[in-house]
1. With helix-only ellipticity at 222 nm (-39500 (n - 2.57) for each DSSP H run of 4 or more, over all residues; to 500) coming out at -9500, pick the structure among I, II it was computed from.
2. Distance in nm of label points 7 Å out along Cα→Cβ at positions 289 and 305 was computed and gave 4.1; which structure, I, II, did it come from?
3. Starting from the value 12.8: which structure in I, II was mean count of other Cβ atoms within 10 Å over residues 209-216 calculated from?
4. Figure out for me which of the structures I, II the number 56, 18, 12 belongs to, where Cα extents along the principal axes in Å, for residues 177-240 alone was derived from the coordinates.
5. From which structure (I, II) was distance in nm of label points 7 Å out along Cα→Cβ at positions 97 and 113 calculated, if the value obtained is 1.2?
6. Thinking only about distance in nm of label points 7 Å out along Cα→Cβ at positions 41 and 73, which of I, II has the largest value?
7. Thinking of I, II, which structure, once distance in nm of label points 7 Å out along Cα→Cβ at positions 225 and 249 is computed, gives back 4.4?
8. Taking relative contact order in percent (Cα under 8 Å, 6 or more apart) from the coordinates of each of I, II, which one would give 25?
Structure I
Amino acid sequence: MKNIDAFELTSNLIKCPSVTPDEGGAITLLDNLLSQNGFECTRIERGGVSNLFARWGSGNNGRTFGFNGHTDVVPVGDIAAWSVDPFGAEVKDGFLYGRGATDMKSGVAAFVAAAIDFTSNTPPDGSVVITITGDEEGDAIDGTTAILDWMNENGQSMDHCLVGEPTSPNHMGEMMKIGRRGSLTAFITVQGVQGHSAYPHRANNPVSAMVQLMTALEEAALDDGTEHFDQSTLAITTIDVGNTATNVIPETCRATVNIRFNDAHSGQSLTGWLQNHLDAVSEKTKTRIQMNVKISGESFITPPGELSDLISQAVQEELGVTPEMSTTGGTSDARFVKNLCPVTEFGLVGKTMHAVDERVEIAQIHQLKSIYGRILKNYFA
């Protein structure tokens, strides 16, 4: 009987210094392992990013279940603040330490190990697809989107997909993500008239106009939440003038605003909403206000149904708990996968992701592999 050790695989992946966009050996490691165990693998390279598509089964019979994840990690930050080597995969007190231990090399290792064991020991009437990217923590331009583009060009598909991101806040199995809020970032510039601070009437202060605009945006309620989502939020993340002189009214002021929005809005509708506020303040203050908008993802929801029931049943059978269905948190690559098939996220506890001394409880890696294995067993039953 095949029995891939998910803990050992996680350790080996952590030892790969795969800081976005460097592959660091992680994709190659998984490519070799999956190829050796009956998966047909394709490396998808785009924009200097390495991605992997792996399929077991022809895709011509039965259903196809997919897993999605990433092996790239965020930078370690101040290495002196770490108590261990960030890429050393050190074990202490039942925890495995290293960058990516939580987000999300353990999740990748768990679903790769579960998929190999399942297809080797109990070959299903269907297919299993694994998609792994090296560009999730960065701009995500050449990662999962590149894989999906390749799949479309080559007639590849999935019927359902599970993204193995860490989803539980505190305890293993407490939460799955059935959707995500959208994210919009607005870069705003107010241009006034520079002048001496002793003669403000001869100038037109862009800082005053920006303060009025930011106040108006913060005080305007976007919504009261929807059936599956909390209220949309708006956060001012920067206000910059770059003025070192205390006796000069500057000509220009810049600010950045980030909106995390639910399914009551779209990126386009919020762009219009912002523009209306800009126009109102511009007219009132006689300043010129410009805006550039970046939409990194629209909100989406996979309504409760077959996929969430499948995950919930597996978690109940393995852990005896029922996971909450949530749409909280930031964005993930599920926002891209949802264009192909129903998608839900489930993984381990994410308390230390992106943190100094990032770590995962070793027992959770084994639990997660068992849950993923149970999902596959029940899906193809």
Structure II
Amino acid sequence: MRQHVIALVDCDCFFVSCERKDNPDLQGKPVCVMTGGGSKGIIVSRSKEAKALGIKMGQPYFQVKPNFRTAICIPARHHRYTEISKEVMDTIKTFSPDVEVTSVDEAFIDLTSLNKVYHSTYTDIIKNIRQTVWDKVGIPVSIGLGTSKTLAKLASDKAKSNNGIFVIPPDKILDIVGEMPIEDVSGIGRKNSEHMKFSGIFNIRDFVEKENGWIRKAFGINGLNLKSELTGVATSLVNNEPTAPQSIQVTRSFEDFTQSLEYLEHELNRHVHEACQKLRRWNGFCQGVEVMLRTKDFKYLALEAKLPNPTNGDQEVRMTAINLLKQLYRPNLIYRSTGVTLTHLTYGEVQQSLFEEVKPHDDKLSHLVDELEAKFGKGIVKTGV
């Protein structure tokens, strides 16, 4: 069986690193990036200096400001982060055509046999990738190398405390990762982790030493695939084709807390347009809509509804979303954010029923709005209920 060599490139404190790229004066300082604005923001990225102060991910800004006066908190600029992410990924792709971008700040790269192409060791190749990303883009990355995606991920976690590079050789896998807690393995999840611990599996060695029959009975084929990955046999290969999302969510915190239903509708309208626009780019359709509200004291409220027919048009989704919002809304509560999630997604042509009258979709109008925004900028066309 062919042995693969896979690396995971992970941008360090990505949002903070982007801000430092644009403003070098932030280097070496405790920097946080937050969603939302003003005192209602939530910390979504922090520098190692901010972490050392005790600032936590997800911590509200109103707790950070009085307790960590030296911290510099910056509102997130997601459009800019997307631009820089593309620069990073384009740089990585110059080393291998087989790159799978898994998020805005992470990508797997298949390096199998490229040691012969570059006349270099795999360790030197990933060192070169790391240095090239820094030289061309100005973003620090950590890179883990292994013979499967799972091992590459574990290696990348170790790389952050090992000068940005970590390699798990195939003959030393259990020596390196054997004693790592089972919950540290990406994709295990809390439920499976608890099941494993109940069965006496507390670390990676405990799991891979279980017989295949027991693993299959307890965790199915996915359990066997995980054992293969942890012992260095890749069962999930690097896929350079983008994977269509299973759901699309858009949510943001408000600049200021609000009790206004009109303001909530306005914000939700924007979210619906952005979510449907993303869906149209995938040539996708949704048949489920979920609306959420988060209160000032972080209480989470949500309702979901099914659409009569699959659609990617703003108008139909908006009408359903606003209806759900009105059901959720309580005038005595104060809100910090709202959001929408498109669910039950399908892609390509939608099969229409021969026996039911299908309401016309607003798809052509929505696509026209997309084209106008691409040419003249977001918000050029105002839509409403």
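What follows draws every value from the coordinates through simple rules; no lab data is involved. These numbers come from a predicted model, not from an experiment. Cβ atoms are built from the backbone, for glycine too; each structure is taken alone.
1. I
2. I
3. Going through each structure in turn, the value belongs to II.
4. I
5. II
6. For this comparison of distance in nm of label points 7 Å out along Cα→Cβ at positions 41 and 73, the top structure is I.
7. Going through each structure in turn, the value belongs to I.
8. Computing relative contact order in percent (Cα under 8 Å, 6 or more apart) on every structure in I, II gives 25 only for I.
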